Each structure stands twice: as C-alpha cells, then as structure tokens.
Structure I
Amino acid sequence: MYDEIFDKIRPIIEKVRKEGDKALFELTERFDGVRIDSIKVSKEEIDQAYELVDDDLIDSLEVAKGSIEKFHYITMPERDVRIDFGDCIMGKKFIPLDSAGLYIPGGRASYPSTVLMSAIPANLAGVETVVACTPPDKDGRINALTLVAMDICGIDEIYRIGGAQAIAAMAYGTETVKKVDKIVGPGNVYVTAAKLLVQKDVGIDMPAGPSEVLVIADDSADPEIVFLECISQLEHDPMARAFLITTSSKLAEEVEKRLRAQISNPNFRAEVVGSIGEAVEISNRIAPEHLVILTNSHWQVFEKIRHAGSVFLGNNSPVAAGDYASGTNHILPTGGYARMYSGVSVETFMKSLTYQELTQEALERLSRAVINLARAEGLEWHAKSVEERLK
C-alpha cells in the first residue's frame, strides 16, 4: 500500500528540506486550502482559545490528564538500574531525549486527546524541548480546545502545519520549525508514509495509520455493545476498519445489520469460527490496534493474546475510555505493526545506555573468553587491549 504513496510523499519532503518555511506556506495552501500568515502559533492566540472553550471541557481535560499522568508515571522505567556483582558493577541508565515533535491530527476532526497522550509521557520522561504540529482549519486557525490542551501540557512551540510537510519540517527543521530527535503521533496514510521515509534521519514512535478494532466475542456478547465498538472506530476515518471474530453466526449477522443501517458500505468484516481459541489465533495474526474481548471468560482469553496495541476486557471497558481518560495511551501501532511495536509510553521519549566498571579480578576472570573470541574474529587489537592490562 505504501509504495505508491511514497512516490507522492518524497517530493514533498525534499521540497521542505530545500525550501524550508517557503515550502510550508505553499504546501499548506495547496493541501489545506488556506493561506496562513504565520507558522508558529502566538501566545495571544493561545490565550484567546481559553475564552472560546467551556470551563466544563477544560475540567474534562484536567480529569483525563490526571488519569494519564498517574498511569504513565507508575509504569515508567527506572532512571538507573545499577547492579553490583562484587568484582564488577554494571547498569543501565535511562536518559530523556533532548527534543520531540508531536503530530496532532486535524482536518476531518480535532484531537485534543492526542495532545494529552503524547505530551504527558514526553513531560514525564523529561524531554527538554517539545514542539507540536497540527493542521489549520479553513480560516488558518487551530481548534481552540486543542490549543488549550497544548498549553495545559506545557508544549514549548506550536506550529499550524499538517500532513507530510509537517513531518518533514520536524525531521529536518526550517527557519521556524525546530528539528527534533523523534516524531510521535498518529496520522493518515500520508503522515504515516512520511514518518517511514524520514526515519533514517529522525526517530519515530511507530507506524500509526488509520484506526482499527477487532472484537472477539462468543454468544454471551451483547450485539449492541459489539456494534458500538465497531462503529465508534469506523467514524474516525473512511479507511478505519472493524473486525468481528465470533463463535456466533447470529451475533455476526446482527452486528452487520446494525452497521449497514448506519453506514451504506461499512469497512467491516465478520468471521464465524468454531472456537474462541481459533478466534485468538486469528487475532494474533492480525495484531489489531484495539482488541475488545467480550466473552464469558475474558481474562482466560487475554492470557493467550500476544499481539495487540491495547486490549479492552468486558462489557464496561469501551475503547473510548482508553481513547480519552482511563489512563492508557491511544497512540498505538496499526496495520499489523503491533507484532513488533508497542504503544506510546514514557519509554518512547527515552533512550538507554549501559555502563560497567570492572575490577582487575573481574577482567582476569573474563580475559580468556574475551581474548579467544576476539582472535577468533580476527580482531587482534581487541585481544591486546585485554592482555596489556593484565601485565
């Protein structure tokens, strides 16, 4: 799928690399249909956003922020793991990235929740500089609630650009946009393709494209709940997908009937299987972004799950809760990438280095193995670097 899109994206990335801000103004007018006066959002515009947002919505942002901070703080890695083996000390040190760029989708809808999901882990990690890009509306403005969320999360600079050009700008820098060490955030297939193309020069979190959900259900599942989980993902984007793997043909037929009553041609697929074990096998092959388990024994089913972005167990755990306020992250791998990627967390914004201090006794203990292996690989000076120390 991406090969054809790569051909469209490469010229955009190259134009931004060569022309900087000039390219961003031109590409924003071409793709977003708006002529912007400035790339960077001003402090005055952020202040005005608070006047446009209901206090109740601001309170909701704060509630969600509290849950997300709590979960990500508790699950964040130790900053330093130091182990004393007696004759040597070894360890692993976690270090925050110097800078990160957050991509916040826009266009069809605004996603202030994605601001929370990306900025909060970055702040907890201790990233020094955090910037964000999001597409402007037809008036050249950023959604007010999104701006408030960015301000609440302490984002350092905000840019009104979107699409592949925003990814290129954060990857390589322009006169206005700061170059970053890592780009984090979901987007459409063009944004995802751009992230894949620039990752040779900048870190990325994962390929995170159009949304998807897979529901594993048995005959105990409520058709209304299954329908709601499917349609809530399909409303994200025309390319969003929903899967139902079930042991009940009646359930499959009922859910599809309800979806077709709402959407003329839903991007939905149902498969009836002989057992929940078979459903788990299919789910692990698909490696969905969101996995919902609606069975009599959802914890037993969950134990067999190996590949999924985030899992939602039982009738009272809608994907929407994770999307907004339960505390886990909604920036997740899609398109089968959950087989090898995890969702965004504090670790996304950190890197680690290992260290060691050996005593002479430890070096003597290891010397024969080191010298033999070094010479077996033809690396004579590696061997001598040990031998000379032991003289």
Structure II
Amino acid sequence: MAAVDVSYEEITGSSKNAYESDDLFQLIEHVGVRDLHFKHDPETGLKAIVAIHSIKSGSSLGGCRCIEYPSTRAAAIDAMRLARGMTYKSAISNTPYGGSKAVIMKPAEIRDRAAFFEAFARFVHELGGRYITAKDSGTTVADMDLVSTITPYVTSVSSKNGIDGDPSPFTAYGMLKGIEACVKYKLNRDSLDGLHVAIQGVGYVGYDLAKLLHARGVRLTVTDIDEKALRRCEEEFGAVIVHPNEIYSIACDIFAPCALGAILNDKTIPQLRAKIVAGSANNQLALERYGLALRDRGILYAPDFAINSGGLIQAVALYRNEKTDEIMANIDFIYHRLLEIFERADREGRATNKVAIDIAKEHTLAHEER
C-alpha cells in the first residue's frame, strides 16, 4: 500500500504523474530538501532513505517510518514531503531542531528485526548527528531502544526521567488541545460535551484521541482497515463503525483524519459534512490549494503540522532530558497557536495552511544553518 497519494502537480507544477519523472534532483529542488541519503544493507535487506529538509543547531529531527511502498521513488517522495512537514512542525513549535524524516521500505518479511534495526542505526550514526531519529508508523519504542545501543542520535526510547518514550499519547493530547481551540473559534464553545467527531484511523494516535474525546462526552464515529481496532473503540467508547468510504460524508461537528496523508482532494472535500477538519495525519491536503477549498466551503481546517506536534514536542524533550511539566506546558500552547492561525487567516482572508506555513517560517526558518 502506498504511504501517500503524492501529486506531481504540487512538486513540479506539471500534470504528469508523480512517479513518471526520472529527474530526482528536480523533485528535491521543488520540495526544498537539502540532503537525501540512501542506504542498502544486503545482509539484512534494509532499504532506507533519510531526507533532511532543514538544519538548526547542527541537527534535524524526525521519525522513522517503516511501511510498504510501491517503489523507491514513492518512498523518496514520501520522505521528502514528511521532512518538509517536520520543518514546519518544528518551527511552529519553537523546537531547536530542523526537519527531517527516515523511511524504511518494509520488505515482505523482516527475518531478523534486531539486525535490521542495528543496520538502520549504523546508517543514522554515519550521518554524524545531522539526523536524530524517533518512533513513527511501523516502528516501536523497542526498535528505538535497540537503535540507541548503536548511536546516541535517537529519541522515543523507553521511559526516561519518568517520561514514556511512546509519542502517541502526547500527540493525542495535543490533538485534544487543538480540537478545543477549533471548537472555541468555530462553534464558540468551551466544552466538547455532546459534540460528534468522525475519526479516520484508530491506530495508536487515533485510539488515544478517541479515549480522550470519549471521556469528555464526545459521540464517536470511526473507521479503519483494522477490524480489531474498530471493535476496541466500539466496545470501550460506544463508537459507531462505518466503512472507510463512508467516513467523509458523515454529518458531524469534526472530521479527524488520523491515518495516512493526501486524503483531502477534489473527490473527498465535496463529500465533507463536518464544520471542522482537525486530524493527526501528516500531509492531509493532497495539494496546498485544498486549504482554500475548505475555507470556501466554510470548513475550519487545523493545519496538520500545527495540531499534531505534541509527539515532536515530547520527542525533543526526551532527547534533551526535559521535565514532564515543561512538555505539557509546550503542548498546551497548541491551543493558543491555532487560535493565532485562525484569527490571522480570517483577518487576511487566506487559507489556514498558508498562514501556518508563513508563521513557521517567520519563527525560525530565518535562523536555519546553510
């Protein structure tokens, strides 16, 4: 399964399919990535890519995604787009690192997972600290623990200073604060009680978000390709289950995409019956112009890299040995950052995603080391 439905139009301005171009440097230039590193380890079957979009204080930080890809080009483009998103996320969250991402092309079978991730750890170490890795889709805290035996350039490790190494609960908590900001701005409500949220994807973050929302009296509709994950939400939260194709047209207050990216496009946006889109998935807009399409329909969009930054904040704090109260205070600020984005977007008559990118650049991209 492809990680993301990438549009070549976004990257090159051309209508060609994203995977038809043979000019990798053209893709690198248009996404704005500064480094693209490839690693093949024949002994373990590791095929990994690290994309570095920006550097601050000599380093960049981003998770390691290990999923199936249809091609090397698809994996490289996913890494580049995710790295760019990490730059924006890091900047808007005021962290001291640039943005990067690793993707591992997951083979049909990982024969020796320990050896596999030891090979990945050596790859990370070879980059000399320019890239700090972390847990992401398809990787675990245990994988990061193993990586930490080879290189110090890793976070999302087991409990440190009383902080759980799993970023998912922190991402979900940041999502909750972001949804509260959306509800305050769009619906003029301070409480979530009685609202209806449709969640697309109830894996780690989606499940944790559902748990937090349920505790606040929210009615849930969920979808996922994992039947076990769906039944868990049904049993624990009384969630209504729908087919993946039906989630877009659910009449609800909030649509929360918490699975893969590029799901907001010409086909899905006209189906939306939500007042707010606020989800944890990266790169939700298939094209940047879809932010304006949402605005034109009167739908408030919480830019993904602004609302889903709780996990990054936790990962940075873990790497820098910060305290839990510092983490939670920084995550709480997501609420205020989103209100700033919404107010400025309305004042300037612009899409929220465009405004969020501008704010991110204004904050720290000017200090990027060249």
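Bear in mind that the values in this text are calculations on the coordinates, not laboratory data. Nothing here was measured: the structure is a model prediction, and the numbers come from that model. Cβ atoms are built from the backbone, for glycine too; each structure is taken alone.
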Taking 3.5 as the value of distance in nm of label points 7 Å out along Cα→Cβ at positions 190 and 294 derived from one of the structures shown (I, II), identify that structure. I
A value of 14.1 was derived for mean count of other Cβ atoms within 10 Å over residues 46-53; which structure in I, II was it taken from? I
Who wins on FRET efficiency 1/(1 + (r/R0)^6) of positions 110 and 214 (r between Cβ atoms, R0 = 30 Å, to 0.05) among I, II, i.e. which is largest? I
Computing mean count of other Cβ atoms within 10 Å over residues 86-93 gives 14.0 for which of I, II? I
Of the structures labelled I, II, which one yields 17.5 when mean count of other Cβ atoms within 10 Å over residues 30-37 is computed from its coordinates? II
Could you figure out which one of I, II the value 8 for percent of Cα pairs over 40 Å apart was computed from? II
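Here FRET efficiency 1/(1 + (r/R0)^6) of positions 174 and 310 (r between Cβ atoms, R0 = 41 Å, to 0.05) has been calculated and equals 1.00, so which of I, II was it run on? Please list the in-between numbers first.
Values: I: 0.75; II: 1.00.
Label of the source structure: II.
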Comparison of I, II by distance in nm of label points 7 Å out along Cα→Cβ at positions 78 and 318 - largest value held by: I
